[in-house]
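Read the figures in this text as sums done on the coordinates, not as results from a lab. If you're wondering where the values come from, they're calculated on a predicted model, not measured in any experiment. Cβ atoms are built from the backbone, for glycine too; each structure is taken alone.
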Structure P
């Protein structure tokens with residue numbers, strides 16, 4: 001594509017030849033190829049301009065930058081106000097605006113995004129629709145999986161995926177929307193048909209610093225430039241704020257209050273739950289925890305918006321398999337083992353409350369850690385929550401990144417309120433010790449990693465799986 005065609009609808013200033021041929025878009029200098037357009041992005045620690053020479057050496061013929069670079073004659077410069085906004089909008093243009101040919105559902109909130117998007121995707125598949133899924137567990141296009149490093153991929157990758165979806169004849173896309181993606185302008189240039197807000201609890205404060213800033217980022221999804229319709233969880237106070245400010249049509253859901261869609265007569269039966277949807281339709285779901293009733297309501301709300309028959313939705317939920325890393329329950333030598341991705345204070349508390357429903361008169365043991373180089377203030381809170389609900393706590397490793405395992409576990413330890421705990425820095429050994437102290441009927445919760453297949457430490461992702469460790473103890 002000629003550069004002048006690519007930028008024809010974007011406000012910018014061109015220095016140099018606008019007739020160059022653009023063969024690819026890049027924001028990492030090491031990936032640039034001949035004919036590349038390189039975006040100089042400002043990061044928290046580095047500026048993309050620092051990698052300009054490398055990008056040009058690798059084949060960049062044009063760059064997008066927020067300020068003109070003097071004495072640069074080798075490449076064309078596109079001067080813009082916001083390079084991240086430009087990357088999103090130009091990526092959409094470069095790939096032919098494929099998002100406009102799809103019905104896109106966005107789900108944002110601290111907890112529940114993966115579960116809700118997977119539920120919606122599963123129901124669409126059940127009724128014979130072609131669907132794609134984007135989120136923490138990867139990108140799935142009509143059942144084929146593509147690995148992605150981020151919950152919400154960067155714009156160039158994202159619009160490339162949208163194009164693949166169009167070519168695969170997908171009709172619907174279920175997409176997790178992170179606060180970072182909204183704050184970093186990843187979602188400019190296309191609009192969601194429906195957007196869901198689940199909840200907001202403490203997370204990512206290493207980046208956003210305050211809950212107000214975190215909320216402001218999430219709230220952007222519900223501006224009319226981003227979404228056509230909204231679905232809000234009014235059991236969450238932040239959802240109520242959005243409902244007061246919103247300028248697009250919306251509906252609500254709740255397990256506690258009056259709403260457009262609600263659940264009554266909620267009953268937990270072993271690892272299943274049943275409830276009545278809007279006092280009319282009995283639903284059975286293969287997941288424990290009241291939070292999963294809320295997640296189901298969110299999914300039903302979206303599906304009803306697209307006029308999926310309620311009886312088909314009911315049948316789909318009755319036949320729905322477990323969602324990877326989300327309250328996965330296994331019986332291992334009589335022990336009820338739960339693997340879950342919960343990695344926030346609220347997530348851990350909801351998980352342990354649900355686990356208590358399975359405990360009966362037996363022991364509840366929880367194993368968890370916290371990620372390194374992330375908000376440290378939540379660590380002691382999670383320690384306190386684990387003490388409140390569990391009979392015994394095992395503090396171990398999650399993803400230390402570039403922080404020491406010892407420091408992270410010490411921070412968690414500060415919040416513990418009873419002495420029934422141990423620290424084991426090796427997660428495999430920690431799981432072994434957990435099984436050694438369990439008896440038949442006990443509940444053993446392994447939290448924080450879910451379906452992740454690695455431990456991220458010192459810049460290396462070492463292969464690891466909670467599921468594989470659990471399998472060692474089947475007898």
Structure Q
């Protein structure tokens with residue numbers, strides 16, 4: 001079978017990820033790591049695959065149609081997101097029309113997994129199936145020609161009714177998955193101001209045992225158990241990636257969190273393995289702000305850890321409790337201090353609009369962020385993703401003001417606040433995001449500290465790019 005994978009464009013610069021990056025990071029493009037793993041699964045079975053990452057390369061609808069007609073696939077797999085769902089389904093319609101109904105169309109992703117019936121209804125007959133949650137083996141079954149009725153993890157329409165087959169069990173042994181089919185992408189098409197470019201993302205595990213009410217992937221896609229690959233398998237992929245792209249500058253461990261305390265011995269094995277194998281590449285990771293072991297942080301630094309992307313979320317303990325973060329503000333502060341001592345940069349992520357948020361708690365978060373010894377920040381209005389506990393709570397209380405999925409982003413395709421509380425309006429949240437960014441970045445002490453921490457040409461280049469980006473954002477306000 002010939003399979004075409006599409007990550008459709010939704011406006012230039014739109015970041016089609018599980019979490020849209022707010023304001024200064026909105027133009028970041030994340031690698032399609034999960035998609036490339038699924039492609040590798042099909043290719044291992046002998047299927048011919050092609051991938052168009054229109055979101056990263058800004059491939060137009062017309063150009064995609066031309067590629068479709070040249071490749072003539074038997075199956076099209078479309079990655080969809082909440083604000084772009086109608087646009088994404090237009091690609092499914094195009095594929096059906098161009099093939100005169102012959103091609104099998106399948107939609108994947110968190111939005112379709114959470115809003116399956118709505119997705120099928122919106123497709124109006126142009127969609128054959130939704131592959132819910134973890135879709136590697138599901139797509140493999142579809143590509144093999146298996147009858148829909150016998151495929152776990154899919155939903156489809158039959159005689160005007162939506163059929164929802166039983167959920168597919170999560171893959172327990174992730175070492176059985178092949179390395180991503182990176183040959184379908186060019187790392188230079190993906191830019192992040194926070195990383196050394198070109199970079200690649202690497203998934204070492206799926207699921208997260210945190211209980212944050214707003215976090216999408218654990219609740220909708222990969223579950224609340226952290227299923228991880230063996231350290232040896234992870235190390236082998238790092239070496240594979242470096243051989244594949246000799247000019248690679250950095251690896252980003254894109255697990256929901258790479259540093260869970262419960263699995264700290266695995267993290268140590270990966271770090272020691274990098275050192276023992278003499279792998280010379282810097283890396284970043286997503287992290288929970290809970291590590292208080294300076295020796296572990298120094299080991300991470302020695303193994304090449306340059307930066308951690310950390311979800312602090314709030315500086316108010318009551319708000320942290322409402323978010324079910326499971327970490328106190330004081331522990332977060334200690335983590336930030338120790339990370340600075342170990343020489344690891346920290347990018348702090350904060351949200352405004354959590355349950356119970358008030359102007360006073362917002363001010364505490366802004367003050368807290370500015371008091372931490374961290375390098376960069378991201379503030380965003382807390383987004384209510386379909387399928388999450390937070391979304392359900394907002395919907396039940398009529399706090400969501402967006403009337404359509406496309407309203408989850410603004411006219412520039414950047415994330416915006418879409419909830420409105422009696423204690424804090426949507427407009428106030430958006431203004432607070434701006435005020436928080438100004439408060440953090442325009443401090444004289446911050447500017448001086450960043451100049452003093454410049455250690456390489458990359459640091460200078462990254463700071464200049466960040467300054468220009470922030471300047472453009474500031475001026476358009």
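Points worth noting:
- Structure from which 2.4 was derived, distance in nm of label points 7 Å out along Cα→Cβ at positions 87 and 199, options P, Q: Q
- Calculating distance in nm of label points 7 Å out along Cα→Cβ at positions 295 and 431 for structures P, Q picks out Q as the one with the greatest value.
- Source structure (of P, Q) for helix-only ellipticity at 222 nm (-39500 (n - 2.57) for each DSSP H run of 4 or more, over all residues; to 500), computed value -9500: P
- Cα extents along the principal axes in Å derived as 75, 52, 41 - corresponding label from P, Q: P
- Which of P, Q leads on relative contact order in percent (Cα under 8 Å, 6 or more apart), largest value: Q
- Test item: Rg/Rh (Cα atoms, Kirkwood Rh), for residues 31-262 alone calculated as 0.95, pick one of P, Q: Q
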